[in-house]
Structure I
């Protein structure tokens, strides 16, 4: 199943972390890309301005699932402000790269985190 994916992307896709939802999430963000059909929904549990849990539900390709999993791992334990600074390049670097035609998946992961934070802030 290479398709230009490196071993790390394949490993994360095969064993994603933080799959699912958080029933009492206080920040939820959903984004999608009509071109490829990928849809990501991110759930954040934030306490005292720190992300204590993050989960995702993603309908999409291997890159979409790998970037969703990686983004959740990267924001757990961070403050809301630190998580807002997460970029798609950070996610791609953590994964050791993505094929050029799959870079949009990392952008969706970044946007989903930001949408969940925006939702959290709208409720404060």
Structure II
């Protein structure tokens, strides 16, 4: 169990995992004990949308995890030939855009990538 001190209201809370971003139970500020305040300033919408996209000659299947105006988090359930800094072209529902991989986290059963939309 990790004791987390909110950088906004300075109140302590506890979590089983200090790495993932979570809202403060007192003031709602989004932060993690390991990484500090969330760097995405817009509100995130949790929404699962399945889509596919080509990358380096492979066709990858993915799901959105959360979305904001400037970025999104994506789950991919296959071997991931993507690294931070890669640019990818996406088509999700009726929206087509280019995004840059900001971070990547490999888990035992899937990979998560954080994408920043490029205008």
TODO: State the single structure among I, II that was used to calculate helix-only ellipticity at 222 nm (-39500 (n - 2.57) for each DSSP H run of 4 or more, over all residues; to 500), giving 0.
DONE: II
TODO: Could you figure out which one of I, II the value 31 for relative contact order in percent (Cα under 8 Å, 6 or more apart) was computed from?
DONE: I
Open item on the list: One of I, II was used to compute percent of Cα pairs over 24 Å apart, and the result was 33. Which label is that?
Closed with: II
Task: Highest-scoring label, criterion being distance in nm of label points 7 Å out along Cα→Cβ at positions 59 and 91, among I, II - done: I
- [ ] For the read-out Rg/Rh (Cα atoms, Kirkwood Rh), for residues 11-50 alone, a value of 1.01 was computed from one structure; give its label from I, II.
- [x] II
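Just so you know, all these numbers are worked out from the coordinates, no wet-lab data involved. Computed from a predicted model, the values in this text were never measured in an experiment. Cβ atoms are built from the backbone, for glycine too; each structure is taken alone.
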